[in-house]
Structure I
Amino acid sequence: MEGLYEWIRNLIICICLLELCGHLVRSGDYRRYIRFYGGLVLLLLVFEPAGELFSIGDIFEEALRQAFTRESAFELQTSQEALAGLQSREIEKAYRVELERQIREIIKAHGRQSISIKITFREAAGQPSQIAGVQIVLMPVRDQLNVFAQDADSSRQQAGVEQIREELASVYGISRGSITVSVKE
């Protein structure tokens, strides 16, 4: 009997609060929302005893717990994917920097100095980036005795360029045609 009185008291309090909120809000649009959501709350209060009788509350709590668990798992997966993307970009950046350093070392080993190195990559879904092409601009080789004299032996410069292209092609497994080496005049 005590439960019945408490249930009736909760219904009366809910109805009084809804009426009070309805009178406090002047705009007709907001009154509609208050009446709609207040009606839902009132409906839940009316059917509360039936829910307790048939253990609907336990079923609702279990469904709610599962929904929160699914949402938490989804958020965890999303953050893991974002972290993997960030990690992948950082690894890719470090790979590019190391690749440029290695190419500068190869050029230096041939007694030349680079002005710029541009590496292009071929992106494939689910696979690591592969080198698609390399563009290198070298400093010209000057005669050590006379800095202002033109290098009469352009075939020597061309042979050095071809050696660099050949080594890059063999080391990185790319075609010689995708390697462009030019000498700045």
Structure II
Amino acid sequence: MSQGNPWKTLSQSVVYENAWIQVQEDKVLRPDGKPGIYGIVSYKNKAVGVLPIDREGNVYLVGQFRYPLGFYSWEIPEGGCPFGEDTLSAAVRELKEETGLSAGHYEVLGRAHLSNSVSDEEAVFYLATDLTEGLPQPEGTESLAIRRLPFTEALAMVQQGEITDALSVLAIQSYALKLRQG
């Protein structure tokens, strides 16, 4: 099977842009040779997520209303990492802002492209351990609740569809796999 690009780009134009995203529309020749369009959402930050696990095996989740979905969501602490900033620095900042927690140890759990059929969003997610509690400092756009629960309950929430945020699902399942592998 060919690994080359079967698409031919004829033109590109930015149709919308704000501080977080840019929407581009490309006129293309599709792989079947017919003309078409392709919309691409480009993010102005990388996504970073942190799975904080304490000494007792509990995880800290944050809950918030997600405007695009129209419902409340339980998630790992996460946010944006401006290009040029180290993802670990952003992870440390997001964990502190959203939960008040500081971690003595961070480890990359994985990397992912969260919706690669329509966006270029790239994510890095970390495991944070050796936790110290502090006061959360959420941004003005965040109204957060913090929930501490056994990791097994968080994993069950993923399996039952109660946690649907992609970055959270990936981090929780990656950590479950890590535990199984010893």
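Read the figures in this text as sums done on the coordinates, not as results from a lab. Note that the structure is a prediction, hence the values are computed from the model and not measured. Cβ atoms are built from the backbone, for glycine too; each structure is taken alone.
So here's what we get for this one:
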{"read-out": "Which of I, II yields 58, 32, 21 [Cα extents along the principal axes in Å, for residues 28-99 alone, calculated]", "value": "II"}
{"read-out": "Winner on relative contact order in percent (Cα under 8 Å, 6 or more apart) once structures I, II are ranked, highest first", "value": "II"}
{"read-out": "Comparison of I, II - label where Rg/Rh (Cα atoms, Kirkwood Rh) is highest", "value": "I"}
{"read-out": "Structure from which -23000 was derived, helix-only ellipticity at 222 nm (-39500 (n - 2.57) for each DSSP H run of 4 or more, over all residues; to 500), options I, II", "value": "I"}
{"read-out": "Structure responsible for 5.3, with distance in nm of label points 7 Å out along Cα→Cβ at positions 76 and 164 calculated and labels I, II on offer", "value": "I"}
